[in-house]
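Nothing in this text is a laboratory measurement; each read-out follows from the coordinates by a stated rule. No experiment lies behind these values; they were computed from the predicted model shown. Cβ atoms are built from the backbone, for glycine too; each structure is taken alone.
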Structure 1
Amino acid sequence: MPRIAFVIPTLDQSGAERQMALLACGLAQSECDVHVIALNRGGPYADMLRSAGIPLHILSKRFRLDPFTLLSLRRSLHTIRPQIVQSFLFSANTSVRLPGIAPPQSRIVVSERCVDSWKAPWQLRLDRWLSARTAALTANSASVADFYRAAGFPSDRITVIPNAFVRQHPLLPREDARQQLDLAPHHRVVGFLGRLAPQKRLRDLIWAFQLLHQIVDHARLVLIGDGPQRQELERLAERFGCRSLVHFAGHRSDAAQLLSAFDAFALPSEFEGMSNSLMEAMSAGLPCVASDIPANRELITAGETGRLFPLGNCPELTRQLAKILSDPDSAQTLGIQAARQIHDNHTLQTLVQQHLSLYRQLLR
């Protein structure tokens, strides 16, 4: 079994960090020698890694271009002497591929988690230049693979390995979850879980909800999470006259346990890799309505495991949510099929075995 060093900026409670922690723990259980290096800081997943007996190295990066952190990273990797160095997210993916940072015998794998249309031209050029120092790129969806293929990364070194889903804490009983969110039993609740950022297009969701609450009695919208758009979204709800019906729950460590409070889940994103929050909602048996983008189509089969709507089409988003809220039997069927899809196709065992297969191929 190989010695593996994972490198990631932080251990914050976010999607890439979660997948890395799941993979590291799964590989450790398979008797791999696993180390984790966080460039900036630790976070909620540090305890999970330590409980699995995984050595954790936190480098405390102080600013964007920190040569001392690069020296610490080099020292750590040359001490560990891993056969595989696997990194996650742009700063880690860049750092491990700089000349002299990884030991010469290490095979470098970078993990891309999203359709990174936010990247500036210089970042994409840097990615292309560093591709020569990359043994493999893993993408968590076909759409992410297509993006990096189009950006110039060699196609024969791209491997698609979808996210795994493991429920870490049980869902709260519906009544308890609603009490936590100040919701009444009779409310018809549409929920969102994630970062309040422009790519999520939550302006579209509030626009759609402004119509929805006029045709569905006792409708409520709950946004769990925080981000740069929160104040803008609160002002938009105020302008639409529905602010009292929109609950901004903020960041919560128990967010995934509160999904049982929802009647439907909405994800109107402009781009995704493979949405962890959508997987959470589907696994919880919630009927989901998501934007019709490639990444969401990899999880949702329209009319079978959820509903899709054209990106940016707010009236259609309203219509699809109204269908779910007005037809509980159909909604329940969608939720059951969604949960089955996640539980059957996105297991931790599959994530671990696909990575082990890639490592063995690279080491041969």
Structure 2
Amino acid sequence: MPAYEELESEVIESGICTCCGACIASCPLNHLQWINGIPKRPEKKDACKDCETCYHACYKTGFNESKIEEMIFGRQRREEEAIGIYRNIFEAKVNDKKILSKSQDGGIVTAILRYVLNADIIDGAILAESYKWKPEPTVATTFDGFVKASGTKYGTTPNLMKIRTAVIDQTLDRVCIVGTPCHIRSTRHLQYINFELYPAITLLVGLFCRENFEYEKMRKRIEEDSVDITEITKISVSKNFFNAYTKENKLSFPITETSGWVPKHCLVCEDYTSELADISVGCEGSGEGWSTVIIRTETGEKIFSGLERSGVITTKTLGDLDHIKEVSIRKRRKAEHSRETFKLKED
């Protein structure tokens, strides 16, 4: 019978754990904790003896992509659908200057959260805040909380460990989860296995993600250029360069220098555009200051239509869909190559 020991050996110690936090949320007795950047059980408990919950909650132990696609969309993704199944795609930006001043691009994620909160569709959202550019999971229930957590963070964070906090401790009945493809895929896996707390999850907003960086390696490289990471106001990756901005200056160096920062689980990930979300948001393919928005499900379509009707955002035809497809295809190929490479090393 698979239990925490098997989860630890097969997923955590092998380096394919995406640090999503689902195993921590699934443990009904809170025996799993987030310790030094990974999920750990500090000591074996008697209650763990006949319990398989954390093992099966991990999407890396049994993710059935075809069945999950059928569950969400009623069919499987076709090979030519490079960015997954979707209903509509366009560029968008929010008209609110407060949101734009804190956002990475068009401020659309924050605009979506404000709309669904004001429309009484959600009670709160699980997302990531930045502490000295190190992302940490949080539960936000106000517009100010959404704004505080806005902007891109280049690091892994166990957002899903906050599901139990949101639903049990804070008694939220309708929760939005904002996260990268690994968070979205993990949440859909929880839906597929009928996780007891999943009914409280109302909306999934997925972020585009090429890969994440290990925080300490990123911090060390930035500080080599005599830049204090606490003074950075924005980090971006564009045109093959890593960029870090302060109020007065810009630090920029080739993205090739970040190759050693990328964890193994990112290298084997195929999903660039959060293909299983209700709404996916990124910047690839859009103009500066705009967000690319992919509407995937009926839920996402209804919510975004309401947001458009509210008049707080501007939308237009997407500038470069082919580029997004190319990036997605390259990521899929890179993942296939990485899997083969790791398999050879393990042999």
Structure 3
Amino acid sequence: MMKMEERTTDMHGVVDRKTTHPPEQKAHARSSPIELLRRYGTGAFLVLLAIFFETQNQNFLSIRNIRNILTDVSICGIIAVGMTFVIVTAGVDLSVGSVLAFSAMSAAWVAQLPALHFAPSWLIALVVAVLVGTAVGYIQGKATTLLGVPAFITTLGGLTIWRGATLLLNDGGPISGFDASFRWWGVGSVLGVPVPVVIFLLVAASGYVVQRYTRYGRQIYAIGGNVEAARLTGLNVKAVETSVYVVIGLLSGLAGFLLSARLGSAEAVAGVGYELRVIASVVIGGASLAGGVGGIGGTIVGALLVGVLSNGLVIMGINSYYQQIVIGGIIVLAVALDAYTKKRRH
């Protein structure tokens, strides 16, 4: 079979030659069973899983339970949008659960200060939660890019640092007593749709547009695909890599605000285990831990799959401890499928 040579020119006018296969070979690769499974397997599995749980309990697909699933998914889903940006750059953030808790506790602590009663408590809490999360993301991003500490180590340290800071804020106890306007952000609805779900959809839509149609989105993929090539084209790699940790920090703070509003209190144990669910949503949705591959659409499907699985196991009366085993196993299978697909391509 004849091969064709494709010539491309980068922003500096440097010609790059790479060998490509004829269109029929590309079409064959896209239609191979493994590639089809990687592209559409998660969505198909989600549908089959929902049908299975419906056969076990006829209330599974009821409007009430669907609302519960979507509300539960929305908190982790908001963070998963940010995690998609991070993983596409070949990074990872293991501290999101702790950042969520620290942001929520900081927001609740500040909102209850008597000197600030001139403003709505929910507005103060929202601003503080987002600012704290953003600041934490910036600190961790700078530690990764300037100090050269791997993101895995930086955020693993952050997991314990920010959890400890959360415990110190209120001596390990919760902060509650939020007013109705604060609680609305967690339990209210807009046209019958829970507020957290509405915010999740807005965040996901924004993330999709940024990642797919903006220069910044292309820069993220360029870094994840080949960081050295991105650097040689003049891209400020450190700035972009720092920015994705700022984004996920901001979204973790927003999720912390929504979770505390939903629960009616800010708790030191909030967000424990969220790291697993968020990373699972992104990886199951088709993102590669090696970077350069992934998208918001796949992340949404992955988050829904994790939410449906957790909810269905609870409805079936299966011990919640098994959920972690199942989700962990699915992560391993998703990564193994990604590695196998890349091997077949090469």
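General remarks:
- Parent structure of the calculated result 29, given that relative contact order in percent (Cα under 8 Å, 6 or more apart) is the read-out and 1, 2, 3 the choices: 3
- Largest in distance in nm of label points 7 Å out along Cα→Cβ at positions 101 and 165 among the labelled structures 1, 2, 3 is structure 1.
- Entry that produces 12.4 once mean count of other Cβ atoms within 10 Å over residues 253-260 is calculated, selected from 1, 2, 3: 2
- Value -24000, calculated as helix-only ellipticity at 222 nm (-39500 (n - 2.57) for each DSSP H run of 4 or more, over all residues; to 500), assigned to which of 1, 2, 3: 3
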